[in-house]
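Quick heads-up: structures coming right below.
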Structure 1
Amino acid sequence: MNTVICMDFGKDKNAYFKSINLDGFANWMYAQAHEELMHSMKFYEFINRRGGRVTLSSIDSPPTQWDSPVAVFEDTLKHEQKVTDLINDLVEVAIKERDHATQIFLQWFVTEQVEEEENVGGVLEQLKLLGEAKGGLFMMDRELSKRQTPEMPDQAD
C-alpha cells in the first residue's frame, strides 16, 4: 500500500498544458492530480487505522515534456493502468491473507480505477478523433475547463 501512496500525482501534466496555453486541459489535470492525492490519503488513513506504519519513499521524477496532448493522455492512461495493476496485486494479497477488511477497502479502488481508465481513455480517444483539427482541440479545452476540483474530506471521514 505504501507504493500506491508514493505514486506521482500528475502536476507535471498540468504544468505542461499551462505552458502551451491549454488552460482547460491544465484544469482537468489539476483536478485529476487533486483526486489522486485524495486517493493516496485514503490509503494513508487506512494503514494508520489498521495499526500499520506508512513509509514514504522517493519516486522517480516524472516526465515534463510531451510531443502532443495525445502523448500526455497516453502517458496518463499507462499510469492509471499501472495503478490498477498495483491495486489488483493488493487485492490478491488481501485474499491470500484472508484480510477481509482490506479486501472491502480495496473494492472501492477497484471500482474507481475502472472509472479512471474510462475517463482518461475517453479524452484520449476524442483527441485521436480530432487529429490535427485545432478548432476541435480548443473546443475540447473549453469543455475540459468545466471539470471541478474535488474537495478534500475531513480526516475523520
Structure 2
Amino acid sequence: MPATIHASAVLVGARAVLIRGPSGAGKSRLALELIEAGRRGGIAFARLVGDDRVHVEAAAGRLLVHPAPALAGLIELRGLGILRQDHEDCAVVGLVVDLDAEDGQRLPELREAIVEGIKLPRVPVAPGAAALPAVLAMLAPAGPAGSLSGIGKAGLAID
C-alpha cells in the first residue's frame, strides 16, 4: 500500500521532482514555477502530479508518486486559493528537493535521500533561498559546473 507524505510533485520531462518541506515553505510555489517554466519553454515539459499530499511507493527499484485522489489536479496558490491544473496520475521520481532544509547551503552539494527504501538525488534548499535556480540546474542535461554536475546525465535530462 502506498505511503502518504506531505509533499508536492511535478513531472519534468521523464522524471518527477518530489518537493518536500514544512507547511508554508513554498512547495506549491516551486511546483507552479516549474509548470510555468515548462509553459515558457525554459524546460521541455512540466505537469503537476500532486500538491500538498502525495502517495509514494517503491516498485521495481523505482519510486512512484501519485496524487492523493481527493486532491488530483488541484494546487493551492497562497492568496488566490485553489487552482485546477492538468495532472499526471503517476510518475517515476528522479529528484527530491527539500525546502527549508537545515543542511541547505549557499552552494549546495548533491546529497541523497532515501524514500521508501529507494535512493534518490537530493537538493537541500536553505530557508529563504530561491529553489527554482538550483532545481533547474539539477535538471540541465549536462548538469551545471561545480558540485551539482552530472545529474542531467543520471536520467533527469529534460529534453
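Where does the value 15.3 come from, among 1, 2, when Kirkwood radius over Cα pairs in Å is the thing being computed?
Going through each structure in turn, the value belongs to 2.
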**Among 1, 2, structure where FRET efficiency 1/(1 + (r/R0)^6) of positions 43 and 67 (r between Cβ atoms, R0 = 25 Å, to 0.05) as derived comes to 0.15** = 1
**Message:** Among 1, 2, considering only FRET efficiency 1/(1 + (r/R0)^6) of positions 83 and 131 (r between Cβ atoms, R0 = 35 Å, to 0.05), which has the greatest calculated value?
**Reply:** 2
**Message:** Given a value of -4000 for helix-only ellipticity at 222 nm (-39500 (n - 2.57) for each DSSP H run of 4 or more, over all residues; to 500), calculated from one of 1, 2, which structure does it belong to?
**Reply:** 2
**Request:** Identify the structure, out of 1, 2, from whose coordinates distance in nm of label points 7 Å out along Cα→Cβ at positions 11 and 139 was calculated to give 1.4.
**Result:** 2
**Message:** Can you rank 1, 2 by relative contact order in percent (Cα under 8 Å, 6 or more apart) and just name the one with the largest value?
**Reply:** 1
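No lab work stands behind these numbers, since they all come straight from the coordinates. If you're wondering where the values come from, they're calculated on a predicted model, not measured in any experiment. Cβ atoms are built from the backbone, for glycine too; each structure is taken alone.
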